[in-house]
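Coordinate-derived values only; no laboratory data. Computed from a prediction, not measured in an experiment: that's the story for all the values here. Cβ atoms are built from the backbone, for glycine too; each structure is taken alone.
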Structure 1
Amino acid sequence: MTREKDDLELDIDLEENTGKDIVAEVWKFFSSMKLGLFLLLIISVASIAGTLMKPDPQTGELPYNLYGSYWYRGLLGLLCLNLLVCSLNRWKLITKAMGEPRIVVSENFLKKLKNYTLVKDKTDASTLEEVLKESLAAKGYRVFIEEKNDKTIIAADKGRFGVLGSFITHISFVIITLGTIYGNIGGFETYFNAAQGQVVDIISLPDVQNFSPEDNFQIRIDKAWQEYGANGQVSDYFSELTVMQNGQEVKSKKIEVNDPLVHNGVKFYQSSMGPVVEATMKYTDKEGKETSQVIAEGGAVNIPGTDLTVVFSRFNPDYDPNNPMQPRSNQPNNPAVLYELHRGQVMVDRNFTILEKDVKFEQGSISFGNLQQGYFTGLSVRKDPGVPIVWLGCGIMILGMLISLFWQHRKIWAIVTESKGLTTIEMGGITEKNKLGLENDFNAVVDSLKA
């Protein structure tokens, strides 16, 4: 939204739209720099607020889905429109700035430029004009010549494509904004807590949208733990996750903060962690063969060789048979486990059992023991199909910045007059960026004349 004032205004007489029609007024509104800055401020404040929101530790749900709200998407859309209109507004200026420079200028104009000099020499004008052309061409300038009123006017420029830098950078902002909108509409973000051994169905999580049932899969929490630093404080959180699809293990990964598991475009980030009771579940089949698995409160495990799933629904530290859901105390005087037995989506049994007591069923028996503290893991789940578009916009932004950095539009004029055997040359130069570079070019051309 910046303007290279002197440079572009020199080449172009900007036509102001004085009409009062609605289209002109709307266009003027959306081309306002103040509107763009205001939208950036509001979106930045809202984004910071959304980032600082903490999910409910029990349900894992955010108090408000800011990024999915219509007003937030509307602000992004307005910003995108503002950037696009501003870019289109400048296109006419930019295309003409990349064309031939204005050749005919006055001595008064040159005298107002910061880079200005007057050279007088007895060498004939044609010789000095050749020196000027060769010196400017040697510096990479395009040279244009016009005769007017017994004067020879030489105009030269280089780096004209540098004016594209700001335009490309503005377009990159449009692409990044479009990518953000697309990711916001076509993706989702949610959060859940899960204990060790628990299997979570992705499509059943809250706020999951635009996710095909054919792409659905499950995440199994194999392990969750935290590591401590030398000062005894927690240094990092870890979870071992396994992707399950159609009953088969697809992939596994140990994740930590900023190192997510990715599957089918869905990313699982380590977000939080907390303590939870764990127990060892022992399964004995009809032949007396025993297997053991660790299961956490709130978690679920499959019984090997069967179609049954056991859920550790709740821990009761002091079990009272007369009031099973209400512990008599917080002390582990009579610890018990509320378990659930599921076959597919159907719950076939639900009851309390005290530790080390067998619960019998048709395929064998299970029991719970060896209570210990484990951890539940809190995972942020995100799907953002707009990320490739955002990265494309970032790449284009870098390209625009490089063009602006290495190509600066510089212009130099010289008015050559000859009278009574004396040649007079008035020279001036202008640029909006890298004024030192223009000054070096200007001085080199002047030195070639004096030589």
Structure 2
Amino acid sequence: MDVIVTPTPKLQGEIGALSSKNYTTRYLLVAALAEGKSTIYYPAHSEDSDAMRRCIRDLGATLEEDDEKIVITGFGRNPKDIKELDVGNAGAVLRFLMAIASLCPDVTFINRYPESLGKRPHMDLIDSLTSMGVEIEHNEGKLPIRIKGGKPRGGHIKVSGNISSQFLSALLFLTPLLEEDSEIEVLHDLKSKVVIGQTLEVLEQAGIVIHASEDYMRFTVPGNQSYQAREYTVQGDYPGSAAILAAAAVTNSNVIVHRLMENSKQGERAIVDVLKMMQVPLTHENNIVHVQGNSKLKAVEFDGDHATDAVLAMVAAAVFAEGTSRFYNVENLRYKECDRITDYLNELRKAGANVEERQAEIIVHGRPEGLPGGVEINAHYDHRVIMALTIVGLRSAEPIRIKDAHHVAKSYPNYFEHLQALGAKVEWVEA
């Protein structure tokens, strides 16, 4: 399905932020790794979190869900012996479960999205698991991936952090269950350190003890630990809300978004600070963000490494700012569902944006008068690109058509419904 975005001068209304995808997938996993019943309140529903639900069920967890909560009876350190796992197009779910699957005798992760997740590299995690005694068959580090595990060993484990922090998170979920104590050493740089903070927060809530160095480059993990069955409440999601807040910023708006914690460990919380730097009128108090946009924005410079999943929305806002904006330290955007630098900027140019790329930077020469639009855009099956391009469409002179916009469901299935509730002119059309 495609979406046609028609220019919309004003957004108005209130919505509740969707629940955090990152926290939901982590809570689902730690609940599955516990013995006994855990309860997760307000879990996210998206393709990613649904992939984790499906996979932990296949691995032996039982799940009972109603409108408010999900109750999970975990499999502890003994996942079921199964032959295949289907993570869909969810990279984080794949990487976390590659580690957990090393407790299984022989499991293959299948490749259902050869043009998206099937292109993403996982060699850094494969190298780490191989050093722990796990035999892995793979296609140059890509799916399909067959893991012959059963008894991974702890000890001194090295993992590269310069492509993704998800490889490190995967090892942090696994190593507490091993017989031996482990020391994890991060090689090179560590991208998205703030997300490791989320992983450690969830592990601590699940009763796991991990000693981390201040710079997150070295971890000591005692072995023979057990995950505890607990109750968890999922907070509102900043990465998805970033697109809503940016849409409000580029229009004449009066928009309120509930359930966005001021003290959240989500790095994408920076969207609030960046919009303030762009001189967007907004307040953030009592877990509520209130944007009273006047469509007048100023250019910014921003280190995007700690807010990876909000950068595309920030760039979309900067397209309409006065002056030249620069988003730097964002090379890891190249290793997502698509190359979120080259692919995204190519589509922005189609709509009339003046943007440049470097290997690890995005430079935006703002056009406060708006863009011409009137084009068909390829979102490269990427949920973040879809959301960001929608923001651009709201301030274009002519409608834009976004191809395959249904892939927004990967993280935010009701994104367009929320925009429509705020008055945005968006409509689904058959491809």
Structure 3
Amino acid sequence: MDKLPFERPIIKKIETGMPSKFGMRSSYQVISDIDGVPVKEIIENYGSPCYVISEKTIRETYKDAYRAFSTKYPKVQFAWSYKTNYMNAVCKVYHSEGSWAEVVSGFEYDKALANGMQGSKIIFNGPDKSIEDLTKAINNKSLIHIDHFDELYTIIELCDSLKERPKVAIRVNMDTGIFPQWTRFGFNYENGEAWDAINRIMVSGKIDFIGLHAHIGTYVMVASAYGMAATKLADLASQLYTKYNHVVKYIDLGGGFASKNTLKGAYLPGTDTTPSFDEYADAISSALLKSAIKPDNLPTLILETGRALIDDAGSIVGTVLANKRLADKSRTMILDVGVNMLFTSFWYEHKITPAQEFSGQTEVTKMYGPLCMNIDVIRESIEFPLLKKDDNFVISRIGAYNMTQWMQFITLRPNIIMIDLEGKAHIIRKAETQNDVVANEIVPDYLK
């Protein structure tokens, strides 16, 4: 029989307090596998740290979101937000489920084309569209969402040299009762700028105006804000029909739905406070169906949901590098996952879970990454089991933005794997090597 490892004695003041209406804090549960693949096996085969994407979770979450909206509104189309996670394998899963592509740069546009998306199923957002980008999008019959007047005038000018008529919408910003109000992107509703842009498009006679778009913010936890946005876009659609007898084909409510992650400083976990897809769908569909838009003219509802669709599907597995006591005797743990790989740790309190059996003892712990930067903090404070050096852990709900906003800084970026529906792991992006980093560097002759 193997000798049990020594566990140091500890005296700890127990402060349970009174339970709230939500009950007592639940104990930790080991995450020893992801979709049936053992965490230890993932680390052995693909290294530590390693990103893990669950195809099963992607498809289940997408189906849940589509069900919520399609049962409440007759015409619904999702468009996968490339900036949220543009790994080709991830994008292809969403496209196979029927999602279009929503992109915000020429780089992402080309990625969508390479992933097999028809130009007519690509929505081109963002304030930075070059003449080359616009020309390509117009020729491919893509849906261009105009962000500002300079972009509108550029498109009008391009019409004289192109055979295709541009298919456009405008992005509208507005007051929906949430703070901060996003006014940087698009045309303002309240001051009449959006209506001015619509009139300029209509009188030009050169552009097909087919949609209205609003993206009111990020991690929006008040579903009613989307109802207000839908109401204001429907009002613009009604004015357009009254003045020009013109029907918009779609209304795009953008993204911003909250995932189940917990924001820093939140009193309750995101799993308890985040609106469900049904709540978002109720608010949006009710606003559109109650609007002055005639039933025969109801537009298609487009949703560019990113974070809420992918966060749960992503994890990162890693290894404990060390435990330390700081000068004030507080406990810290050094992980091999830093903020260069987990950018969202700046605003989320990510769920971190041991990947093997552990002692019942816990202690308030601050978790650092491996970088030589004081800001490299994964969790400021967490009541956590006493893991040892070389123990493993899983950080959950990291599928959104961490694989697009990550940085090669001090350490090389690791493998990304996807676990398919049969429980088989596939590398979908290989770990960086030294050659990858220096491949584009040029040393002047005088320094050689």
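Across the set 1, 2, 3, distance in nm of label points 7 Å out along Cα→Cβ at positions 172 and 204 reaches its highest value in structure 1. One of 1, 2, 3 was used to compute mean count of other Cβ atoms within 10 Å over residues 76-83, and the result was 24.1. Which label is that? It was calculated from structure 3.
When mean projected area of the Cα convex hull in nm² is calculated, the result is 18.1; to which of the structures 1, 2, 3 does this value belong? Considering all the candidates, the number was obtained from 2.
With respect to distance in nm of label points 7 Å out along Cα→Cβ at positions 108 and 252, the largest value across structures 1, 2, 3 is given by 1.
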